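Next come the structures, one after another.
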Structure I
Amino acid sequence: MKILVTGSAGHLGEALMRTLRDSNHEPIGLDVLPSPFTDIVGSIAERNVVRNAMHRVDAVLHAATLHKPHVATHRRQDFVDVNVTGTLNLLEEASRAGAGAFVFTSTTSAFGRALTPPPGEPAAWLTEDVTPVPKNIYGVTKVAAENICELVHRDTRMPCLVLRTSRFFPEEDDLPEVRDARDDANNKVNELLYRRVDIEDVVDAHLLAIEKATAIGFARYIVSATTPFTRGDLAELRRDAPAVVRRLVPGYADPYARRGWTMFESVDRVYDNARARAELGWAPRVDFAQAIARMGEEEDLRSPLAKAIGSKGYHRTV
């Protein structure tokens, strides 16, 4: 299968290209930046670039985007050009080329203000049925692109799946108060409880989406590590998250103590990946319990693919 991967110089794009090059598929990398994983250098905002890249393509993995950290460095028009116009260009040219599947990488950031309940309220339980309330131009354009995917699917019947991925980048948190409070690895393992996913699992979800797209047609899926929490934990998570984690994963306390790590005092949202597991057959391998088990074996908790890609430096650069 010939698969066009957009954003091939980026973190997810490179991960997809590395994996596909080791498979029986023929990946073609498209990015505005040259890289060892970019075959075509050009912008998805330019229709001719997209049309030429779509020659004999069987499926599209659309990972190219301006990210949340770019809000500080790019104009709103740049976000519209890349995230909205670029997605429309890809969808229409993929349909014209007869592509059999289109997978759009969206983000849980699309939920926006729905992620943070008012003070005193339980943590939010996020499923695909929650209505997004975008809070910046990044979220607005990603939701718009999702809706264009649905529109083009309805009009052309081209199978199109939307994957709302949670955090998988290796860079430190973009908020100084989060970076300064704990060791970066401590933050990332904590986040596996409710808002992070490993890059290898993200790649698996995308490849499964290609396989399942024809049978499904159109759908949105949350792609995040499987949480140990349930809806019944939400009120206590907001008040005293360490108590909930001690109850559900009692083995975490000793490894954390040995490293001088601490749990977040409060958790304000939990991503539920049940629909992706049920409908895509997705079985994420990395979660909080797995990370705790590995803490006694090695210092670096990253997956082999995450280690190979390293950091792109999105969050520190302004």
Structure II
Amino acid sequence: MPAERKLAIAADTSLEGVLDLVPELSGDDREVEPLEGGLTNENCKVTIGERAYVVRRWSDDGELLSIDRDNEHENSVKAAEAGVGAPVVAYLPEHGALVIEFLEGRTLSAEDLRGGFPLDRVADACRRLHSAAPFRDDFDMFATQRAYLRIVTDRGFRLPDGYRDFEPRMEAIETALARAPEPKVPCNNDLLAENFIDAGERLWLIDYEYSGNNEASFELGNIWSESGLSNEQLGELVSAYWGHESPSKVARARLWGLMSKYGWTLWASIQDGVSTIDFDFWAWGMEKYERAVDEFDGPEFDELLARAGEGG
């Protein structure tokens, strides 16, 4: 496994120039192919002989989206050390690039998770990540949502109709979750299904842009939210993670999942205003917002608040 290191500045910041900075990627026999996906990065696969790597390149607008690249890099290293993330080969912040080893396996989809993929494997991968050395920073969805809202309002980006009407309910969630907080553990915090790589005997977790110490219940609730799992599947995931059934943990995960939808809606609003990527961020965000509204207005909301604060 090549040693990770921080590399020096070079004048040539083209992709080819960046590749030439990394000894593992330099040479005339390299093959470069773009990788699909990635809404904040451009990713490519670089193959040299029998070894393959992924080069993640980003633009300079990460701060708007609360992305700290040094934090991402440090936590990626810790996730790799825990045996759940891809080994880091090189970090080139001056050139907006991170190089990791390519993980052989199948990228999962939301349809996979909804359609019967073993959720005990998902829970096991989360537990392995959550046992890693503490990450550099904490992640707070409430603070992130408020920061996004300031950016959206200050810059005049689009805000969904009625968005601020739900702030009292968001504050009720914050109060309920604070009654019996869980210990913070290293979390990915953005586990959409495409960030799972199934290598058969091992399930890898990739993409640590939003990684930070957080409650395990946020991780589980965000998985539920991002992949559109049923409430029954969330119960299965929670039971597999904690080793027993727990209505209070399910309620906590559901509220975190609701909060993630409400917060990531504004991520989409910002991307809609600034991104040059050919993707309909507004439609993506509105789908989350509409599901959040349904849950804010749902008949179980008050019961979830009560159960989530019970602990256990």
From the coordinates of one of I, II, helix-only ellipticity at 222 nm (-39500 (n - 2.57) for each DSSP H run of 4 or more, over all residues; to 500) came out at -11500; that one is structure I
Structures I, II compared on volume of the Cα convex hull per residue in Å³, for residues 85-124 alone: the greatest is II
Value 0.10, calculated as FRET efficiency 1/(1 + (r/R0)^6) of positions 29 and 181 (r between Cβ atoms, R0 = 35 Å, to 0.05), assigned to which of I, II | II
Among I, II, structure where semi-axes √(5λ) of the Cα gyration tensor in Å, for residues 109-292 alone as derived comes to 30, 18, 15 | I
For mean count of other Cβ atoms within 10 Å over residues 261-268, which of I, II scores largest?
-> II
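Coordinate-derived values only; no laboratory data. The structure presented is a predicted model; accordingly, all values stated were derived computationally and were not measured. Cβ atoms are built from the backbone, for glycine too; each structure is taken alone.
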